[in-house]
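Scrolling down, you'll hit the structures one after another.
Derivation of every value follows stated rules applied to the coordinates shown; laboratory data play no part. Predicted model only: the values in this text are computed from it and were never measured. Cβ atoms are built from the backbone, for glycine too; each structure is taken alone.
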Structure P
Amino acid sequence: MNFYDNLLEKPSYGYTDEAGNLVKPSFSQIFGEFLSRINIFRDKKNWLPFLGWFWALCLLPFFLVFFSKFALTLQFGLMVLIGFVYSMIFIGSHGTFWYHRYSTHRAFEFKNAFWRFIGQHLVVKVVPEEVYVLSHHIHHLKSDKPGDPYNAFCGFFYCFFADTNHQLVNRNLSEADFAQAQKLMEHTGCKLNTYEQYQKYGSVVNPFYILASWILNWTFWGTMFFLIGEYLLPIIGGVNMVITCFAGTFVWAIGIRTFNYEGHGKGKGASGWGDTDFNRADYSINQVWPGYVAGEWHNNHHLFPSSSRSGFLGYQIDIPYYLVRFMHTIGAISSYRDDKDRFIAYVRNYNAEDIAGEVTAKTSLVS
């Protein structure tokens, strides 16, 4: 079996039926799989999928307090603005910068481990690298096909619960395949398990590293938010600033789980494409909102996934790319890849009729 076919743990409902057709599980099947995967009492190896939702649960009280305590206050509008900018722009752009363009596609290189650590922890951490990186390689190889861990043709909840149901590493990898999985993660700087530890914990990244990283990251940013509120924004105050930013983080942590359903046209197939979606090898689409706040021009990205820039057209703002350029200027990033010229050359030669046969063939996969 191909390494990538075997890299992720398959859900109980599988990807295809006996005839090879795409399996579209019901909500009860999806939710049942979710409950099974986060049950750490049934299997201690479920600690990683449990942790992702536990982090979100830890953020929920900040979100509830934010609205219950401040909804009718004079500073509420300013707090909403701060929470919006922090969650949608800061965390959103960092997600594209760190998880997407660096950790998965290595679109740029940090000068050294110090700058990589800074790049990793620029915002509050809510996603374990392993859950994102390994599955995202599969997403690009099998985009919109059976085996795509967040296949939009299987519906909203298939994508929403993908981090638990479809994005976890296979717990029965051979030692050789585990070594290949390690290679996909080693450049991130995360402490990786040995094969014996993997057999015990069911993960590529060491659980004690993930827990320590989370505690230190949240402690640091909680302290920073407090100091910013106390001394730079006294109209908000330290405690209230902490509540605001962590409440915004909760919104992002839940909202990001909806992205791939939206970013692949909600399963509409070819009818979801817009005029500037030049990649027709899959059903990814460019969206203005994720593009402007997080540089996530998804169709462009699928066309040139290893580019540190995805905002190729004049109106396509790309904040993560601007961050790459800035960090390169100050010497934190040693090199980066920019495929804008390749994109322009591709568009000049673009002809929708040339890929009509491919579109028809892909449509048949999900009909």
Structure Q
Amino acid sequence: MAADTPLSNGFSERDFYLAEFRGRTLAFAVPGASPDELPLLQSVIDVLEANRTRVLVLSADRALLEKIAGDRVLDAHDPRWVGRLWRTIQSNVRVAVALSPDESAAAACRRVALRLRLAKLIWIDAAGPLVNESGERISLVDSRGIESLLSGPLAGDDHRRALLAEIRAMVAGGVPAVNLCSLAGLDDDLFTFEGSGTFFARERYLDVRRLALDEFDAAERLIQRGVSEGYLAPRGPDQLEEVLANAFGVLVEGRYLAGLGALLPSSDDTCAEIVSLYTLTRFLGEGIGGHLVRFALESAADQGLDYVFACTTSERVQAFFERHGFRTVGQGEIPAAKWDGYPEDRRARVRCLRHDLSVAGS
């Protein structure tokens, strides 16, 4: 999927992630880059620099760092390098740190990442992301997953094993997110919903909750994406405000919004509708949708509601709800108010699904 795929209102996937990265520090661990690959890295850094994202490049290849950051290259063996980094990055958002060539690149990067308490490190590796036994990309790995990988088939690959061990140490030591990808896949990994690499986090889905005010912007952008794909119904400003006020989401490491939905109560407080249910492509197959539906059903049961319903024009979404205990019903089995001002062309195609909480014993 192209990084400039347009969303509604002219918004793009690239815009989505640039908004997330603005004002933050992204660190890139780059063991090396061929003359053909260097422009790939430079172009991504140029975009981030224009976005006012602080960029820190780590490598033992000083010549490479000077091509990227000019004279803004600090030496990690300098006892004052951390303070100098802080001062330099105040006026230059692109800075490099030269690692000692006397230790492995992965170990040196781990030391720097933990010393700086980096929020995100992108490790560039020629082999690209991790893959499973079928050759499919592994998109997300938590701490337990790293342990399984280290004791599995990767044990015979000394390079990958050493790299994974250092990533494990970074994640355990407090680095919230580590990405592993190739230089060729860097742009897609940073700026598309699908991604191209492997994302490492300490935990996966321990945080399923109502959204905070500061998370509404990210939620709106996900809703725009769902509308542009045809999965979500378009909503006016007042309707969007109502959705966001009742929104909940799944967050990876308490920060990365992987999916969202909203539970809108009926006017008579007997039921509620699940709306704007959407998950990021890179987390498909990770059970995000199931977490969202379970949260909605539990919330509805806590409120003493009789049932929860959902409406969709997608057969795939219909099948998803049916797998989670919903049954397809006629339009007369949900509140009549649902159809007030509802577009007739969409109503002719819409499918209604209902989950009776009293029958389910929820």
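Computed quantities for the displayed model
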quantity: Structures P, Q, by Rg/Rh (Cα atoms, Kirkwood Rh), for residues 193-240 alone: label with the highest value; calculated: P
quantity: Cα extents along the principal axes in Å derived as 61, 53, 44 - corresponding label from P, Q; calculated: P
quantity: Comparison of P, Q by distance in nm of label points 7 Å out along Cα→Cβ at positions 257 and 329 - largest value held by; calculated: P
quantity: Ranking P, Q by distance in nm of label points 7 Å out along Cα→Cβ at positions 49 and 73, the structure that comes out highest; calculated: P
quantity: FRET efficiency 1/(1 + (r/R0)^6) of positions 65 and 233 (r between Cβ atoms, R0 = 35 Å, to 0.05) - highest-scoring structure of P, Q; calculated: P
quantity: At a computed 2.0 (distance in nm of label points 7 Å out along Cα→Cβ at positions 17 and 89), which of P, Q; calculated: Q
quantity: Origin of the derived value -15000 (helix-only ellipticity at 222 nm (-39500 (n - 2.57) for each DSSP H run of 4 or more, over all residues; to 500); candidates P, Q); calculated: P
quantity: Per relative contact order in percent (Cα under 8 Å, 6 or more apart), the highest-valued of structures P, Q; calculated: P
